[in-house]
Structure 1
Amino acid sequence: MGRPRAFDTHQAIDAAAALFATHGYEGTSVDDLVTATGVHRGSLYKVFGSKRSLHLTALRSHLDHEIRPSTAAIATLTDPEQALTAAIASYDNGPAAGLLLLAAAERAPLDSEVAALVAEGITALEDALRPSHGDAAPRLASTVLGARLRLRAGPPTTPKEH
């Protein structure tokens with residue numbers, strides 16, 4: 001019989017999700033994951049199989065624990081302005097803020113499983129906006145994604161004059 005697992009799987013997934021959200025998939029090494037999670041390399045591979053598998057697990061967790069609760073709350077708002085404001089403030093936010101957005105840009109074009117998870121997240125946003133915005137929901141979801149990207153980029157800066 002093997003030794004019992006010496007780490008909390010959920011905490012490791014959360015730490016990996018935050019790291020992937022900050023540095024992206026390509027910008028995160030296995031050594032970074034080992035450091036952030038506090039889990040030895042061998043244990044990470046034994047539990048998750050690969051960096052890609054851990055990324056998919058982190059993305060699924062982000063959908064389940066951050067995206068879906070956020071979209072469920074947005075769906076209860078019937079005032080269009082409140083719903084849109086709430087979506088911009090809360091969608092793809094939380095401890096792994098931006099993970100879905102980064103996955104959409106970086107991995108979805110290369111990985112069909114990531115693309116499917118990203119599509120789930122975007123569809124959830126469209127469905128959440130439908131009660132308050134009807135047929136405009138898909139266009140407004142694109143607006144929300146753009147606003148979230150802008151927020152991730154930080155406040156605008158004034159260019160220096162030469």
Structure 2
Amino acid sequence: MSHLRTAVLVTTANVLCDQLQQARDPAAAFGAVGTATLQAMGPGLLTINAWHARPAQIERLWSSDTAAYPVGGRKSKGDSPWRRQLLERGEVFVGEGDAALAAVFDDVQQIRALGCSAVVNVPLCDRGTVIGTFNYLADRSAWSAAELAALRVLAALAANIVRDWLAARG
């Protein structure tokens with residue numbers, strides 16, 4: 001990694017920590033994590049969602065593209081290998097290429113229109129239970145180990161915010 005890239009990541013991490021300490025509500029905290037993710041990873045689509053297991057629905061809490069993916073949107077998630085992997089077992093899902101996206105997402109045309117060709121879905125967990133997802137899509141042919149690690153760390157920060165958001169809703 002170049003010294004310039006390292007300096008950018010260090011600055012991004014320090015700014016993110018300061019913003020999270022000062023965040024007065026979940027929207028501000030989600031915004032800080034979202035901005036840091038896009039700065040660290042580059043252009044793409046990021047959504048942060050709550051998982052409601054009983055109705056089997058994902059609820060969008062934050063989006064980097066609110067025109068295409070507005071906050072508050074909900075999607076039902078029926079039984080599928082993706083759901084079992086991500087939402088039930090709490091395992092990261094990595095999708096690379098058009099076929100991988102089409103196999104998982106019913107809105108693949110919208111994803112393609114945004115210029116995204118790959119996804120990383122990170123489960124957000126609280127005490128071993130999936131409570132949400134952290135979804136980053138971008139134009140990639142493959143994800144590097146460093147990118148996957150960075151996304152998992154950023155998702156861990158978002159998990160605390162989702163947990164607090166769910167607790168506040170009762």
Structure 3
Amino acid sequence: MKFRADIRYAADPDRVFEMLLDPAFHEKVCLATGALDHSVDVEPADGGATITTTRKLPADGLPDFVRTFVGETLDVMRVDHWGSPGSDGTRRGTIVVEIQGTPVRLTGTVTMHAGGPGTLEEVEGDLKAAVPLLGGKIERAAEPAVRAAVSKEQEVGNEWLG
């Protein structure tokens with residue numbers, strides 16, 4: 001299933017990227033999303049960065065048929081690879097979100113640029129559950145949780161930048 005979400009930050013792209021390079025920001029996001037346990041690794045390189053977070057999340061908000069596959073908790077790994085800024089300040093990268101031990105994965109692109117009074121980060125990709133017959137149903141069940149995580153990241157980011 002196609003996935004698209006926008007994150008709007010009330011700061012310029014350089015300041016937003018500086019925030020993304022701070023492990024403490026990602027720790028706050030992990031805690032705000034209800035992580036029972038988490039880890040954060042930020043590796044700046046060549047004007048960009050690779051940001052890896054892992055979270056153990058409770059699965060209690062998911063439908064019973066999904067919990068049959070994942071259990072009582074979800075181990076979620078997210079890896080963002082950001083490139084250096086272009087001549088206009090736009091940054092591009094990739095995102096992978098994987099529920100470890102399951103065939104559920106979001107792969108896509110991220111783009112960050114000036115937009116409106118601040119910064120717009122656009123996430124576009126494919127949310128796939130490679131499960132015969134039930135894949136589409138699992139994707140539709142997982143999509144609200146992914147959207148909630150995006151919304152929480154925006155909320156924490158704007159609080160951080162405020």
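Kindly point out which one of 1, 2, 3 the value 21 was derived from, the read-out being relative contact order in percent (Cα under 8 Å, 6 or more apart).
Values: 1: 24; 2: 21; 3: 28.
The correct label is 2.
Among the shown structures 1, 2, 3, from which was the value -10000 of helix-only ellipticity at 222 nm (-39500 (n - 2.57) for each DSSP H run of 4 or more, over all residues; to 500) calculated?
Working: 1: -21000; 2: -14000; 3: -10000.
Corresponding structure: 3.
Please state which of the structures 1, 2, 3 yields 143 when volume of the Cα convex hull per residue in Å³ is computed from it.
1
Every read-out reported here was derived from the displayed coordinates using simple, explicitly stated rules and does not represent laboratory data. In this text, all values refer to a predicted model and were calculated from it rather than measured experimentally.
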